[in-house]
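Below you'll find a set of structures to go through.
What follows is calculated from the coordinates using simple rules that are stated; it is not laboratory data. Source: prediction; values computed, not measured. Cβ atoms are built from the backbone, for glycine too; each structure is taken alone.
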Structure 1
Amino acid sequence: MTDNDEPELAAHHRGIRSFVLREGRMTPAQERAFAEHWSRYGLEPAGAPRDFAAVFGRTAPLVMEIGFGNGEALAWSSEQDQARDFIGVEVHGPGVGRLLNALAERDARNVRVYRHDAVEVLRHDIAPDALGEVRIWFPDPWPKKRHHKRRLIQPEFVALLASRVAEGGLLHLATDWQPYAEHMLEVLEAAPGWRRESAPAGEGRPPWRLETRFERRGLKLGHAVADLLYRRGDVAN
């Protein structure tokens, strides 16, 4: 998740959003990526449940990464895990452009990308129980108390995820901001339909998650990183 911070959007007026947009300037290479590769890898919002088997040309488990930033983790994990198909959602144009170039360079076949609000994609384009895994790695922690309502991980959003992740599917959260980790834990422990698979304080980085640029920055600042894993299901820990 990119650290986007303007213009300010009040969640209680406009509903939960997966971002607050700050659009940086794209490089010429990133602009070319949209011109040359969006038609292959990009998905425009359909406004109705999408047939991803038709999109990918096969039936395979679906993994969604929300807020993929510059796309380094999504590019890496999708290359390592060819048996599954990956849906990336990000609003930051330069990051999307960078990922498009990386996918085209290796002729990736198991990734598609939305440049859109993830909440709207989940609500309208993803059918119930369609996802095998959702990844939300290093979302904006909104550290100031008056901004906590803008955090993505909120009861309403977690309930939406529960309706889109199949029974037994995984929700993988990661953050280097301890107060946000505690907030995530509080929200998920109270949410019906999820059972915790990780320790309460989180786990170390699992082998399927690449160490990201945001993570390295946090580690240099002395932040502890927590990976919180929850399974879709009604049996509590």
Structure 2
Amino acid sequence: MRSEIESLESAIGYRFRTREILERAITHSSHVHENTVVGGMVSHDNEQLEFLGDSILGFLISEALVERFPDYAEGRLSKLKAHIVSAAHLYGAAETLGLGQYLQLGRGEEMSGGRSKRTLLVDALEALIAAIYLDAGIDATRNFVRQHVVQTADTLLATDQSPAAVTDFKSALQELARARKLPLPRYVIVKEIGPEHSKTFTIEARVGKQRSAQAEGYSKKNAAQNAARLVFEQLISETPDAES
């Protein structure tokens, strides 16, 4: 568990002072229930943290939008906020972080594909936001939300969809695919070369049957971003009603 926690901290870019709060944020009620039944000693589930995180997220998104678009009317800001805090967008942000692999689930949820369920991932993301807030306060939470939730909405927030306006191409590609009702992007490791300490990865990104690209990188994340950018540029150059 310790190595998984450290891996999650690396993924989110924040190291907890109290790791118990992070463990609670990724613990689903099914895990607590099953371990309580057999007499195990487990932490509380993440439901209260999810409740708190939902409110914190709403505030921080509102703050970011007002700061970024000071001349927008309330109605326009509300529409942008509704998109960013939607389950669809938060699910994409949670997937980008790989949050599903860290969830503590009961056997039933595990067997039914809980690690990829939208509700579980969105709840865990909101619980994680609350955990950071309780561990370090609003500034650290703001940094996390802006990096991992707001930036992943760049295709919506930018004045256009030019690649120059995008900072996270995996999230941008996912949002664009959703907007055009295309299959969600898939990523496959094509090859790995080099010694363990200095590998080069080649990853293929694919949207549907017709759009794909391969790219290299010095990490899987970097290679996936590079491949996603190529497919994103393909989609941008197409008319929106092109066949999937």
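With distance in nm of label points 7 Å out along Cα→Cβ at positions 97 and 129 computed over the structures 1, 2, the top value is the one for 1, the highest of the group. Quick check on the output: 58, 52, 33 is Cα extents along the principal axes in Å, derived from one of 1, 2. Which one produced it? It must be structure 2, since only it matches.
Comparing structures 1, 2 by relative contact order in percent (Cα under 8 Å, 6 or more apart), which one has the largest value?
1
In this comparison of 1, 2, the computed figure -17000 for helix-only ellipticity at 222 nm (-39500 (n - 2.57) for each DSSP H run of 4 or more, over all residues; to 500) is attributed to 2.
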